[in-house]
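FYI, it's all coordinate maths here, none of it is from the lab. Keep in mind that this is a model prediction, so the values were computed, not measured. Cβ atoms are built from the backbone, for glycine too; each structure is taken alone.
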Structure I
Amino acid sequence: MVLVGAPHGEVKGTMSEIVKPKILVLDIETFPNIGYIWGKYDQNVIRYTQQSCIATFVAKWLGDKKIISKALPDYAGYAAGSYDDKLIVADLWELFDEADIIIAHNGDQFDIKVVVGRFLIHNMCPPRPFKTIDTKKLVKEVARYNSNSLDDLCGLLFGSHKIKTDFDLWEGCINGDRICWKNMVEYNKKDVLLLEKLYLRLMPFAKTHPNLTFWTRGTCPKCGGHNVHYRGVQRCITRQYQRFQCTDCGSWGRVAKSDKSGSVTTVNAS
């Protein structure tokens with residue numbers, strides 16, 4: 001098994017260390033499978049002649065302006081029709097290994113699983129453990145819309161849409177058309193910018209979200225900030241907790257330690 005990059009050899013961190021979490025906003029584009037079929041509708045694939053690979057990825061660290069983009073033609077040895085993604089996957093491994101949290105739309109079912117699947121194909125070791133935020137899952141937890149696609153959500157919430165494409169773009173990239181490759185990367189970049197904007201809109205409403213105070217030692221678990229107003233009490237089944245609202249991101253939280261003076265001594269029978 002291949003270890004991508006040199007071992008980090010880091011000094012053991014302390015539990016009280018204050019750091020900025022590395023949050024990666026990610027979107028990938030893949031090539032289609034190629035195979036034999038007998039017809040157009042409801043067909044089983046007789047045989048694959050070429051299975052899918054990663055064609056491009058775009059990523060950015062949350063809040064940073066720099067955009068990281070890679071495509072198959074960026075690497076030595078590329079030729080039209082190539083499905084060899086080993087080098088682009090190696091660059092993804094480096095980003096995954098650096099990230100504390102990875103944000104992707106439908107990422108838990110597609111982007112992250114596809115990338116990890118390519119790690120396995122290329123016999124790479126697992127990157128360091130990371131947490132994920134799937135914005136498609138996040139919006140479904142808290143709201144109901146006619147569609148939860150990235151394009152429809154961003155159109156509804158911001159009036160912004162993905163760049164319109166069709167399969168000609170993918171076919172052009174497979175055939176090595178440089179203009180198509182340029183357009184594919186631009187399409188991919190727009191998705192990541194929309195994704196970051198969508199995440200920041202949804203984040204204060206999230207019911208499940210990594211607790212950023214593990215990194216920042218702040219008070220707000222969503223954004224890791226220190227600026228909160230304590231507002232009332234959060235009552236659970238047998239205990240109550242002091243509640244607060246973050247003045248930076250607007251999300252609500254509560255202290256972890258209960259106010260025992262307000263605890264109850266009875267509960268409903270099941």
Structure II
Amino acid sequence: MNPVSLIQLRHIAKTYDLGAVRVHALRDVSLDIEAGEFLALVGPSGSGKSTLMNTLGCLDRPTTGSYLLAGEEIATLGADERALIRNRRLGFVFQNFNLLARTTALENVELPLLYTPGVSATERHDRALEQLELVGLGDRLDHHPSQLSGGQQQRVAIARALVNNPDILMGDEPTGNLDSKTSRAVMDLFARLNAERKINVILVTHDHLVARCTRRVIVLRDGRVVVDTPEIDKGLEIMQAASWETGEAAEETMEEEVPPEEQTDPEDSA
């Protein structure tokens with residue numbers, strides 16, 4: 001293993017037991033992500049990229065395998081321990097912004113700090129203000145989400161993701177609800193945060209233009225990493241080929257029928 005890797009995955013698998021069917025969402029995934037990287041997880045629908053994002057983001061735990069984050073084993077941690085890791089090391093940006101409708105931009109950004117011990121109300125205000133100014137919304141502090149454009153709402157979401165000074169910023173289709181001009185502005189912001197603050201940026205995307213803004217693409221198909229390359233166009237070519245080969249013509253199926261005698265209640269295995 002590379003001792004300087006921020007993230008090390010070894011033989012990660014994730015299986016969902018749905019009773020009559022087992023879904024193999026990830027199969028034998030091994031990769032390293034170094035500090036300061038800017039990368040995209042791409043692949044056709046159902047390829048496992050969102051499951052991989054959820055694993056990297058400590059939102060879910062792999063069925064088997066090892067996940068080291070800054071040298072700490074994550075795969076064996078419980079839900080509460082993973083929540084502490086998320087609050088300390090990770091920031092999330094989602095396609096639908098996930099802002100609280102009845103709170104101001106400033107209050108939305110302050111929210112993660114409510115769960116951070118030892119942060120006073122004054123410090124919450126100051127840190128939220130700093131991040132909103134960083135994303136260019138210092139003049140929109142008291143605006144509610146309904147008073148902001150889609151691009152402005154996403155910038156509030158980015159400020160909220162940054163307020164705990166995370167090592168890693170994760171985006172799940174972060175430009176999916178934005179027009180092309182606004183998407184480019186959001187990607188420019190991600191690139192600036194990566195270059196100036198050395199924050200790792202990991203994005204899930206279907207958008208080739210978004211992927212081309214990154215410096216590494218990891219292509220998934222049928223729960224496996226099929227290519228991992230800094231040659232963005234090469235990776236996207238393979239993704240396109242993978243998209244055509246999904247469905248009945250796929251080489252592997254992610255679903256496995258379970259014999260009746262082996263079936264369990266999905267709630268029991270959750």
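Using FRET efficiency 1/(1 + (r/R0)^6) of positions 183 and 223 (r between Cβ atoms, R0 = 35 Å, to 0.05) as the calculated read-out, with 0.50 as its value, let me know the right label among I, II.
I
Comparing distance in nm of label points 7 Å out along Cα→Cβ at positions 111 and 191 across structures I, II, the highest figure comes from II. When percent of Cα pairs over 30 Å apart is worked out for each of I, II, structure I gives the greatest result. For log10 I(q)/I(0) by the Debye sum over Cα atoms at q = 0.23, 0.30 Å⁻¹, for residues 63-126 alone, the calculated result is -1.15, -1.38, so let me know which of I, II that is. It must be structure I, since only it matches. Taking relative contact order in percent (Cα under 8 Å, 6 or more apart) as the measure, the highest value among I, II is held by II.
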